Structures are given as C-alpha cells and as structure tokens.
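Derivation of every value follows stated rules applied to the coordinates shown; laboratory data play no part. As the structure is a prediction and not an experimental result, all values here were calculated from the model. Cβ atoms are built from the backbone, for glycine too; each structure is taken alone.
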Structure I
Amino acid sequence: MKTKSIFLIVFSIALFYIAWGVSQLISIKTQHSLLSNIVFSIVFTGLIGAFIPIYFKNRFHWSYNKPSSNKIPAYLFLILAILFSTILSGAFVKVIELKYSWSLILKYILLFFPMSLGIGLFAFLLIPNTIQDWEKNNMKSVLLIISISIFFFLSFYIDSLFQDIELAATMGFIGLLLGMAYLFLRNFWIVYSALFIIMLVNTLADNKYDEYNFRIVIISTLLSLTILTFDFIKNRKIKNLTIE
C-alpha cells in the first residue's frame with residue numbers, strides 16, 4: 001500500500017475521532033438537542049463511520065473476511081469479551097432491573113446498530129487491511145491486536161471527552177479481547193456481532209438515550225443499511241462478472 005494511501009487511512013481515523021468528540025461536545029453544550037442527534041447519528045456514525053471504511057474497502061479491493069486460522073480460541077475470546085462486559089460487569093442484571101418496554105429496546109437497537117457498525121468497520125476492516133501481511137508475521141499480528149485495543153481506548157476516552165479514563169481502559173481491554181478473536185477468526189461479521197451485543201447491553205444499562213429522537217435513529221439506521229446494501233450489490237456484480 002502506498003504512503004499516500006496510508007496517510008489517507010490515518011487521516012480518516014483522525015476524522016473519526018474528531019467527529020466523535022465534536023458530536024459529544026455539541027450534545028453537552030446543547031443538552032442533547034436535535035442538532036446534536038443529527039451530528040452524532042447521521043454525520044458521525046453514518047457518513048464517517050460507515051461510508052469511509054467501505055469506500056476504502058472498494059478502492060483497495062478488501063474483503064470483510066479472511067480464511068480463519070483457529071476458530072476455537074477465537075470463539076473463546078469472543079465469549080470472554082461478552083461475559084466480561086455484560087455479565088461480570090453487572091450490566092445485564094441492571095438492564096433486566098430497568099424493565100424496558102419493547103419499543104424502547106427497539107429504539108436502542110436501531111440507535112446502536114450504526115454506531116457499533118462504524119466502530120467495527122474501523123477496528124475490524126480498516127485497521128487489519130492497513131497492517132498488511134499480519135497473518136504471516138507474528139510481530140505484525142501483535143501490532144494488529146495492540147492497534148485495535150488502542151483504537152478502542154482512544155475512542156471511548158474521546159467519547160467521555162477525556163473525563164473517564166476507567167471506561168476507556170475497560171473498553172481498551174475489551175478491544176484487546178475482540179482483537180484476539182479477530183486474529184484467529186478473521187471474520188468481520190461475527191466479531192462485529194459480538195461488539196454490537198456488548199455496546200447494546202452496556203448502553204441499555206447506562207439508560208442515557210431514552211429521549212433520543214426516534215426519527216433521527218431511523219434515518220441513521222436506514223443510511224447505514226443503504227451504504228451496506230450498495231456495497232453488497234456492487235460486490236455481487238463484480239463477483240458475477242468474474243465468474244462469467
């Protein structure tokens with residue numbers, strides 16, 4: 001990969017961080033206004049979180065998945081990440097105690113599908129494809145895991161506007177476990193699914209987004225789904241042309 005391309009990828013990660021921080025700052029300053037919802041859900045999670053990594057995927061002909069090396073340790077790390085972040089943390093019990101309505105649970109699912117998708121695309125698609133040949137080099141494999149862990153740490157440190165280093169460290173550890181799982185499994189969709197479960201349960205436990213604008217949530221979800229759908233259609237056409 002050329003130096004210019006690597007610079008663009010690093011810049012896109014920096015843009016991801018900046019957009020996250022700005023969206024959180026606007027949310028605090030405007031007390032969760034409609035503007036803050038739009039910036040967070042549409043600009044940050046949709047346009048930046050989904051479009052940018054998928055653009056690079058198609059430009060450099062990346063794939064979501066690679067042949068796995070060892071599924072057993074991969075699933076063990078996934079299970080450990082989920083247990084640590086939902087059961088052992090007490091988040092799952094707290095969600096049960098809050099007795100959410102089904103409509104509110106649906107709202108949280110639609111809200112954090114694109115959010116977790118954006119994080120997952122950067123962590124488990126963009127970063128692994130930037131560190132070339134990590135599958136064949138032990139040092140690069142270690143670099144991959146550390147890079148994913150640091151990405152999670154910085155993401156959630158910025159999410160708290162540099163106020164909650166304990167949360168950032170916890171998410172950095174979860175990123176480490178998910179990074180280990182990806183190292184062996186090399187399947188974006190399965191590792192992303194684990195991340196989605198982790199973020200959904202912990203967000204429900206925090207109980208902060210009950211009043212979030214439902215229309216913006218729906219628009220954000222449809223935007224991310226549209227980007228994924230166009231990517232799927234484009235790759236299907238390319239696959240069919242290759243077969244013919």
Structure II
Amino acid sequence: MASNSPQRRRAGLHPALSMRQGFALLEESGSVRNLLRATVEAIREMRYVHIDGDSVFTQGSIGVEKAMKVVLGCKAVDDAGAWPTKSELIGWGHDIEKLNARLLEAIDDGIERTTASGYSAQLAAHLKQSTVIPLVFATFARYGRSGRFHHLDILATDQPGELDQPSEYWERVELHVRETRQEFHEVPFGDNAALDDYEKRLRGFVADELDAWWFCVHRLGVQGCFGELGKKIGWEIWEHGRPVPSIVKA
C-alpha cells in the first residue's frame with residue numbers, strides 16, 4: 001500500500017538507500033566514531049604492549065576497516081547509484097592495507113569535485129605523507145587477518161607462526177618514530193620516571209597521527225570527496241566538538 005511506495009521506502013538519508021539502509025549506515029558511522037575515539041585514547045594510555053595491545057589492535061583494526069568501508073560505500077552510491085552488494089563488500093576483503101590503497105585512489109578521484117579542492121588536496125597530501133600511519137595500518141592488518149589468533153594457531157599446530165606476532169609489528173611503529181623524530185632519538189634508559197614519560201609522549205605522538213588520519217577522512221567526506229552521501233556521513237564519523245588535531249592545522 002502507501003507504506004510500500006518507492007517514495008515512502010526511499011525517503012530519508014539518500015534516495016539510493018531504503019530507510020532501513022539509512023538507519024544502518026548511521027549506526028555504522030556511530031560505530032566508526034566510537035571505535036576510533038577509543039583507539040586513539042587506548043594508544044595514549046598504553047603502557048605495555050603485551051598487556052594493553054589487544055585493546056588497541058582489536059578496536060583499531062575494526063574501527064579503521066569500518067571507516068574505510070563506510071566512506072568507500074558512500075562513493076559507490078555516488079558512482080553507481082547503490083550501496084555495494086554483500087558480495088562486493090566481501091570482494092573488498094578485510095586487509096586494511098589494501099583497503100587503504102583503495103581509499104587513496106578514491107580520494108584522488110574525488111578531489112576535484114570537492115567544495116574547496118585546494119584544502120582537500122592539503123588533507124590528501126597529509127594522508128599520503130605520513131610515514132607512521134602505514135606502519136600502524138600494517139599492525140592492524142596483521143591483527144585483523146589472523147594475528148588475533150596468532151598464539152592459538154601455535155598452540156594448535158605446535159609450529160612457529162608464519163608471520164610475526166602483532167606486538168612485533170607495533171614495535172616497528174615505535175622504532176620508526178624513534179629513528180625519524182629527533183625528539184625521540186635519546187631513550188632515557190636507567191631513569192624509570194623519565195622512561196615512563198618518554199613512552200607516554202611517543203605513544204601520544206602515534207595517537208596524534210591516527211587522530212589526524214581520522215580528521216582528514218572526516219573533512220574530505222564533508223568536502224564532498226566521497227559524493228553527496230559522503231558529505232552527511234563525513235559529519236557522522238567525527239566526534240562533535242572534538243578539536244582539530246594540531247598536526248593538521250594550517
């Protein structure tokens with residue numbers, strides 16, 4: 001009847017989405033927001049990777065993957081007029097490094113249609129120039145693919161794992177920061193209080209990098225890089241009132 005008319009069913013977030021799909025997208029966007037906020041804070045508060053790493057890796061791998069798929073889905077609606085099918089989403093996979101490559105391609109494709117293309121290009125350049133984020137994503141990708149079962153697999157097979165455990169991937173993140181940032185060159189070994197402060201600052205730096213990535217994706221969405229639907233969802237994935245990360249302020 002009237003309740004089944006296309007106009008009634010398609011009224012809402014976007015003409016290409018049913019009411020059910022629109023509500024689902026808003027729920028997923030809220031999940032992205034919650035998970036990325038929690039991941040950034042978990043990195044800041046992490047003291048020992050072997051104790052706190054699972055919280056960072058679990059929330060981070062899910063939150064980043066969802067963020068990428070949500071905005072890429074918005075772009076698909078703009079390009080093809082429909083949300084990707086379940087089989088298409090399965091084809092995208094769960095590998096965050098591959099999804100990131102897809103995301104960067106989508107950003108390059110959408111820059112020229114944004115409201116302020118110069119500003120959008122600066123945001124895109126920040127995403128591409130970070131040398132920390134690719135290593136963080138490699139850690140999340142490792143954990144998301146099979147790393148969460150790394151020790152269970154060893155237990156079941158009594159064989160060494162095929163890949164390094166996720167904590168070793170994270171150690172590469174911190175080693176890179178120590179080697180590339182002058183303020184972290186000197187590690188204050190022998191002074192426990194100074195070492196605790198040093199590690200807090202270092203992990204705060206990594207957290208800032210992820211916070212900046214989140215902000216840039218949000219702003220690119222608002223600017224229209226992922227289409228008209230992406231303009232709305234760009235606001236939804238970001239925490240209202242959250243300050244602009246200092247490392248992307250211009």
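Taking FRET efficiency 1/(1 + (r/R0)^6) of positions 76 and 180 (r between Cβ atoms, R0 = 30 Å, to 0.05) as the criterion, the largest value within structures I, II is that of I. When relative contact order in percent (Cα under 8 Å, 6 or more apart) is computed for each of I, II, the one that comes out at 27 is II.
If you line up I, II by distance in nm of label points 7 Å out along Cα→Cβ at positions 12 and 236, the top spot, with the largest value, goes to I.
A value of 1.00 for Cα Rg over 2.2 N^0.38 Å, calculated from one of I, II, originates in structure I. For which of I, II does distance in nm of label points 7 Å out along Cα→Cβ at positions 84 and 188, calculated from the coordinates, equal 4.6? The structure behind it is II.
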